[in-house]
Structure I
Amino acid sequence: MIFICSFLYRILRLIRFAFITCTVIYCAQPVQSQEYISIQDSVRLDDIQVTTARYPQSLRSLAAPVQLVTRDQLQLNLIGDLSSSLSSVPGVHLQSGTFQTLKLTLRGIGSRSQYGTNRTRVYLNDIPLTGGDGTSVFDDIELSFVERAEITKGSYSAWYGGGMGGAVRFKTRSFSNESGKTSLFNHHSTTDNPLSTDRSFALSSADAGITAGSFGLLKFTGSASVGYSSGKLMTAVARLSGKGFRENSAFERTSGLLTGEQYLSELGELKYMLMLSDVKAFTPSSVDENTFRTSPGSAAPNWLAVKGYKEYKRVLAGLRLETPIHSRWTNTLLLTTNRYDQYELRPFNILDDESVTFSFQESLRYTTPGLIAAIGMEGLTERYSWQTMANTSHTVLTDAQELRSHLNGFLSMEVKPHDQLRLSLAANINLTAYQLNHHLPAVSSDRFSGKPIVSPMAGIVYEVSDQLLVYGSVGHGFSTPTVEESLGSDGMMNAALRPEQGWTVDAGFKSWLFNSKLAVQGSLYTIFLDDLLVTMRPSEDVFYGANAGSSLLKGLEGILRYHPFQWLEYSLSASLSENRFRSFTNEGSEYTGNHLPGIPRSQVHSELIVRLPHQLKFNIVYRYIGSQFADDANTVEVKDWNTVDAGLRYEGTLTGKLVFNTSLSVQNIFNEQYASMILINAPTFSGRAPRYFYPALPRNFAVTVQVKW
């Protein structure tokens, strides 16, 4: 009770501070011209279409906690830090250990992962960034390419397949249609065949920018989009590099993107995407508590000694064809591929691995005013190959290949029996199989075919009035074991390992007040998780999974967005949770009733945006992360921390359609010392102190200059 009261008191102080600040600024604000204040006078986003339920659906009608991170929010982050960009969504905890090490948890699911993201699905334009084993690699997403992120929290595998935590869908930037010379995409072209006549191109928009910041940060971006009578395309490039705050933490990344749409007459609309990434980042790794407190810029000695690093190249490609069959029927075919080739130098060996993934989705959608339904099939196959080699001699120690595949059949529908009532029903059946082939040393192959997993979902949305709606839902979810978890300590596959499975029960409301200038959302959830996958770690370079017990996660989340004036916006998001083992025994130690490690008990994100005279925009962000445990025994507690960031942006017209932007940002203004990532259950070897902490950046600055046409 004391903890809850303290949390609520902190929220009330934030609201009071925002109110006083807004009042002072308002009293000093001069009258603005109508041209200057022509921004959206609303915080209501219910008409936005999202694709969480496998077909476009309004955000308002979803019977689940789905939230957006918009382009405006992403633009406030100059250096493209994903963890800062997604932290405005309650229940989202994205940790950044190093430049190439991100760990995402939604409502605490996946918190016990060692170094990466699992239990959560991640997509870019419907291309899965989640492999066949449930591991998601999205460190190389360039935020200047992204229009928005759709975040679904909860075990709704009926909508997106395997992933107990939920799903994050990144959407690339949309095309500008401000050229005035040609329609970028016109289904009603005057030509009988849009493929055979007017092929003239017209430049729609272009931009170029440069960012420079602390610790050698340097970033270049550029993009251009063109349109023609039957389609449009956009290309973008970005180059990011830096020396890093810590020893052995330099990084560089080059990214390229090509997206487009083509109208194919009777075949319908074809969308395509190609993204290339080339990354090299040195690894400082985690440090012990004494080093974290006294010398946070230091790298782990063993990683520093070998100058450890990771480099990889990735190619993503996808084709999506949407064909209208009838006035009520639409067929969608999606084909994607994801190739990832990595080389990592580590203190204990060299890892050389690669994966090639192919996926397809075929679905048929039926739409009437009172019913939307989709039925279809989705398949994925992945070939993951790896070698480990000795550091000095490069002698091959292990050589193996794993083949993983899964097949989903799904049915999803939304029924509207009454103007104020919507019902959502969905189900997914999954078949997962994998095979392990050891080439060195020579060991016979292992095969595993899992039992079918059925994941149903049901939800209801009731509109009490134009200003208030309530919803409730229950959904089943599952997560397949990762590569490391599926291998035993002897390197053989553990065919007895079961996927994690569980249920999410969610209830909430959405309200719009004062002519939609104030939006308030709230939700309560409970997650029942069984067959918990526990990571065992007999040595620094070997860890594997085992099923051990169950857990219960429950929490409260809230969002407030206030847009009282054209020049002022305020947002506040907060979450409070309790997450415990219901039953858990590990190697003879009893942890039943303990808190799950790696999940902050509370989170707060508060942001104030003020549009000042002379085309200036000021924003300030406050972020609070509550205390959390770093081990299953709850003997290591990481204290809470809070940071304040601020930015000032100017946007003016140079000439004609040429726009000039410049901005300055200051991150971690008060130089808070905290850990940007926690290594859960960090082991100790040879009497050395366990390395739980990845030190975060101290106070840092960035300046951006951008020109747009």
Structure II
Amino acid sequence: MTAIDNPLLAKWTAPFGLAPFDEVQDAHFMPAFEVTLAGHVTEIDAIAGNAVQPTFANTIEALERAGADLKKVGGVFWNLAGADSNDRRQEIERDMAPRMAQHGNAITSNAALFQRIDEVYLARARLGLTPEQLRLVERTHLGFVRSGAKLQPAQKVRMGEIKQRLAALGTQFSQNVLADEKAFELALPTEADRAGLSQSLVAACAAAARTRGSKASHVVTLSRSLIEPFLIASTRRDLRELAFSAWIKRGENGGATDNRAIVKEALALRQERANLLGYATFADYKLDDTMAKTPAHVRDLLETVWGPAKAQAGRERERLQQLAADDGANIQIEPWDWRHYAERVRAADYGIDEAEIKQYLPLDQVIAAAFATATRLFALTFREVRDVPLYHPDVRAFEVSGRDGKHIGLFLGDYFHRPSKRSGAWMSAFRSQERLTGDIRPIIVNVCNFATPADGADALLSMDDARTLFHEFGHALHGLMSNVTYPSLSGTSVARDFVELPSQLYEHWLGTREVLAEFARHHATGAAMPAELIDKLRAARTFNQGFATVEFLASAIVDIDFHAATGPVAEADPMQQQAATLARIGMPREIVMRHATPHFSHVFSGDGYSAGYYSYLWSEVLDADAFAAFEETGNVFDPATAARLADFVYSAGGTRPEDEAYQAFRGRAPKVAGLLKKRGLVG
């Protein structure tokens, strides 16, 4: 297949440099990978074999330029593999994940290439480099070292085998979770089965049945935006238990989709990888290149919060148990009861009805609120564009412009759940910003899993859904506002425990009076959310935070325990390890881990958050402290504070160490007190 026959290899002429999604077929992917992989190998060989003395330009910068065509093809495929998969794409994913790992390992284990990089690195202080260039040299060199460039030949071979196997395991893990999610549905054929559900939730269950082609008229699926509202609203305790049990058993159902053996093998391989590189544990290896630096620092943070969170959860549990007793229900609160009774307590204590709140949070209004917040903070504007090729009919495109009207980038929003999409919500890039090869503007996508509304109806979001949208849009801004020269330092190319700062910080604006008063409007009447309801929402911000913090911390502590283990990891049973950790910390029986090990995709679908799930909490220390900088001015949109935030966080990419970036914005190091206050864990 030639470039003429394959739209992925031809010149892309669609507006904004979008891929020709309307022309791309699954049959095009493997030939495009073959061509672009070979092209990248040729480029790497030319750099490594260059007879001229190594310089920043002919080595480091040349590496940055290499592989552009492979990035284009990969940007299309890997995004579709997560957001709109099918059987053929899953086959390609299973094939290409280990091949890409092998390809990357061949580059980082290329002795001639690393020798050139090392020479530039050792001479870096004498080369007259800009701060960004110096940072790129140091990050490139460190990346090669951490990938095994200094290992002996036999060790390099083994490292390559480990990376390939881990890539295959991560792909299978993710596909198994998706398969379990697709396989389950809880039918709600009668009104009695739908007892307690609001009209909008009933409509969402009907829409889910239609989307799946189910024989049932209404179904609950394992999409978080459907199952959580069901667990909150349903008065059928038996059905709540069935749905909840399926939700927490993803990846743990036996048979071909069971992930427990994958987890065991992955943990052993990660330990071996770390040992090859001279680290005692995988956590030591992984955290060495983060803000936290060591497992001890991570544990200190987690343990600082665990005690207050567990105590608060205990008080919350007693309140739920009392409400159940007042109802005459002779039950002990179980995990499938917590959300239901918690919502009733919230209604009683704060006068809040989730179904009422959703009437004021139609999707389009929440999108408008996210955009308007960016306009007020960073002078960005957004214009929806149509008649451009997109990968699914649900996807929407928005051109993003800056203060001077100059094109900043393209934002894609893919908001609704479908069986072809993996669960959760995320930000990704089809193209990242850089200036090395021209004025390259980013194409950023947010993928969510909101419940699909009935035909012609508005999509109504819960407050949690709206926070998710703001969170992912914070990530999107990190990619869209990037203003760097080199691709490797672009956008979200920062330490894992810093990358959540822009996203979690952005959530704060959703809860402000200014944003809710303007954009929380009734989907049918257009009426503004009443001031008293806004007051109630703000008063209830810390409600149920003991529960939320405990379920998160349990997952983070299990993650760090897995990867900081020093014993014979290969022989350990991960599920026994998980149980031992939960017993050690005294996990409340009424609460389960937010992500149990067999479906803990953050940690086992790839290395991204392995030994790093704590980073959400680490970043929350930063985001609580950062938002306080705005509050201290008396204006949550303070222009001077927003300008510093843009300069040192959202647009800076990885051009400086993360602690320096934060201090440049805030003027000091962050303080943990803001986190405890935000979560209501201190008096």
Structure III
Amino acid sequence: MNPSALTSYGIPFSIALALGALGCAYFLIRQILSSSAGNERMAFIAKAVQDGAQAYLNRQMRAVGIIAVILLPIVWWARGEGGNAAAVGFIIGSACSMLAGYIGMYVAVRANVRTAQAASVSSHAALKVAFNGGAVTGLLVVALGLLSVAGFYSVMKALHAGSDSHGAKEAIDSLIGLALGSSLISVFARLGGGIYTKAADVGADLVGKIEQGLAEDDPRNPATIADNVGDNVGDCAGMAADVFETYAVSLIGGVLVGYLTVKDNPAALVYPFVLCGLSLISSAIGIGFVNFVKQKSATNALIGGVAVSGIISALLFWMVTASMFGDTARIAGRTLPSFNIFLCSVVGLVLTFLVVWITNYYTSTFHAPVRRIAKASETGHATNIIAGISVGHHATVLPVLCIAASIWSCYHWADLYGIAIAVVSMLSLSGIIISLDAIGPITDNAGGIAAMSGLPEGVRKITDELDAVGNTMKAVTKGYAIASAGLAAMVLFGSYVEDLKAVMHLDKIAFDLTNPMVIIGMFIGGLLPYLFTAFSMDAVGNAAGAVVREVRRQIAAKPGILTGKDVPDYKECVDIVTKAALSQMTVPALLPLIFVVGAAFLGKEALGGVLIGTIVTGLFVGIAMTSAGGAWDNAKKYVEEGNHGGKGSFAHQAAVTGDTVGDPYKDTSGPAVNPMIKVVNILAILIIPIMVRFKFFH
């Protein structure tokens, strides 16, 4: 196919592939729902989890919807002449992000009981059901992201086809609103779901395990159902909204940088869409690999699926790059071999594998860091905590060096556009990556259903083994999301600079470190991730305290709960956590808006410093917290497998404490840093026209 044909039909081609991915997801949904849901007791427990998750998500969507309506006129006003398109984009981005979270939860709460039933057959059968539950979410989220961005871009370009830019500039401007809508909703979904799941988990563990000596998911624990609900609204709904936002924003960033830095070649705008479309093919093949190629372990099967997807993506990228760009491409004033662009796409794929491997090393029970935490548990709670924090800090080194190397090489090969392509390439694998993430909460819920339904011990053994793998996969996907956020934020910062130059008609803008406003901005931006995570940790602690008090109250009022004579009031704990999560997510979620607008009044240099500071400290905080939390969790599971004294030992008590501390690290504060970083950068781009119009930027 010649370059002009691919450039002309690349976006419709990617839309067609996204529709095909929706078809694959529908097939998987039918397959999952046709699987056995077990006996009546299992169905009863699964229904309680479904109802709790549904009730929470409905209330969260109403609360966030009100906030979105309040912000809509601000988006319209801030973008100036392009306000109408930006406002429509904001609505689309918000709606799709909410829908992505809803889909993630809907599928997971139906796959969990079927995974428990499949575990009574074999470990591989259970893995297939759990993985396919995640694959539905992965395919739907990525297809929604590509459809919303490509579809909205195509419509806006067609509406402005008669302009000097043939509609490209207006279409890209409108995408800024879509990016903000998806990012803002993602922050709320990540925070609200994260506060819910960890408040329930921490509350259930503190009273159930530590005070009463109850096992995980013991039906006598009044917080058990709330804990299981939390797995879905946090790890499934929150993660789905998070990945949708990351995917959409990265694609928009790639298109924006292509327009601003490769002005003479329309292929630069279409190329990111084509990469995302082709990766849907490779993700579908990777999902098939996990389903049909048996491996010795679940980890090998899952990592193998990612490897297959990455290799196929690289081959497809190589085929289309030369076809779209020819032998050379002119980028940022330089004529470069088109092969350089392909190399940048490969960097994104390689970085994905490196982050997966590094995070797996620091969070898997098979490697030294987790075992070191487990060993430290023998000498007490404090040494467990010290070891976990140490692992989290160590875990930042290799990912950051890999990100730095990726930025250096891509900038050398293809300037800022090369970095943007690496980000798009990395996020194009989201379909297979998010499939890994959902295994954790689905198998965790499956274990809870098995325990509460009185299924044989062998079933729980299989679900626990898969849950340990799922914990590692959750850490891997969070590391992937945060690493991609760091790379994407670099692209968005470059977009902020280029957009400033375009709006202010400047040839060059420098952020000089001798300028005190830049330094002030960097300090303020560096503060934001710490303040953001502090508020979210406080929220978990406060909500968990309410759960602890309620569980203690029920046990004191009805001592027969512990003997099985009385039935706990599960709904009360669900209601407490729901109210606490919704009431306490607002302040931290609005911090990025407050910081960006406040810094903007200090000038464009100060705002640029805020973006840099947020990117740097946010990347380190996010990686450290998610890695430490995942390592603490698996250290506890390693002890429970019979190591260092096993369940009930002193080491186990210390490991439970570490796991409890690590819960908000890995599932609330750490992951929420990812969308927060991008909200800051997108807000900065969004308000440029209004700040220039009122001469705050000069």
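None of the figures in this text is laboratory data; all of them are computed from the coordinates on show. Being a predicted model, the structure only gives us computed values, none of them experimental.
Here are the numbers for this structure:
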| read-out | value |
| --- | --- |
| Top of I, II, III by relative contact order in percent (Cα under 8 Å, 6 or more apart), largest first | III |
| Test item: Rg/Rh (Cα atoms, Kirkwood Rh), for residues 403-562 alone calculated as 1.01, pick one of I, II, III | II |
| helix-only ellipticity at 222 nm (-39500 (n - 2.57) for each DSSP H run of 4 or more, over all residues; to 500) derived as -28500 - corresponding label from I, II, III | III |
